[in-house]
Structure 1
Amino acid sequence: MPKCQNCGGFVTKQYVRVFTPSDIEEPRVCPSCEDIVREGAEVREARSPRQ
């Protein structure tokens, strides 16, 4: 089962297929990661807090 590299949370194989490059099996961040966002090829902290 794939896990988020940031928080360790479960992600589906479909999420991995859509949101990660083809050579990576576990995403860097997931929807459960608060205040972390994907920006292009990078991962960064959100500029404003998520609620």
Structure 2
Amino acid sequence: MDQIYKEVAFISYHFHWSSDEVLEMPHWERVRWCSEISEINRELGETEKRISL
């Protein structure tokens, strides 16, 4: 149950989607969006590191 809250919070925070929209998704789709958001964050972090050097 805690995992659902984490997925919903993560996706809603980053994409500004409502919790209802995110909860309507099947679990596999929420996991996929979480993965995509994490990849975007990693890429942005790497870009910021290069810029600050």
Structure 3
Amino acid sequence: MRYVLIIGVILAVALGITVVVLGGADDSPGLQLIGVMLVLCAVVFGIRNRRGRH
């Protein structure tokens, strides 16, 4: 189960980075903000989940 969460966080970060890049290509600040928020939320979720298990 732990590996599923790690893979989910990695995929969410990769998707967020992709959204930021695509938002930059289209000059869309809203899309870039969504990508940054996705990355930040995924990292916070991963850290909280990791700390909760120890």
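Just so you know, all these numbers are worked out from the coordinates, no wet-lab data involved. These numbers were taken from a predicted model, which means no experiment stands behind them.
Suppose mean projected area of the Cα convex hull in nm² works out to 3.6; of 1, 2, 3, which structure was it derived from?
The structure behind it is 1.
When helix-only ellipticity at 222 nm (-39500 (n - 2.57) for each DSSP H run of 4 or more, over all residues; to 500) is computed for each of 1, 2, 3, which one produces -3500?
Details: 1: -3500; 2: -28000; 3: -32000.
Answer for the origin of the read-out: 1.
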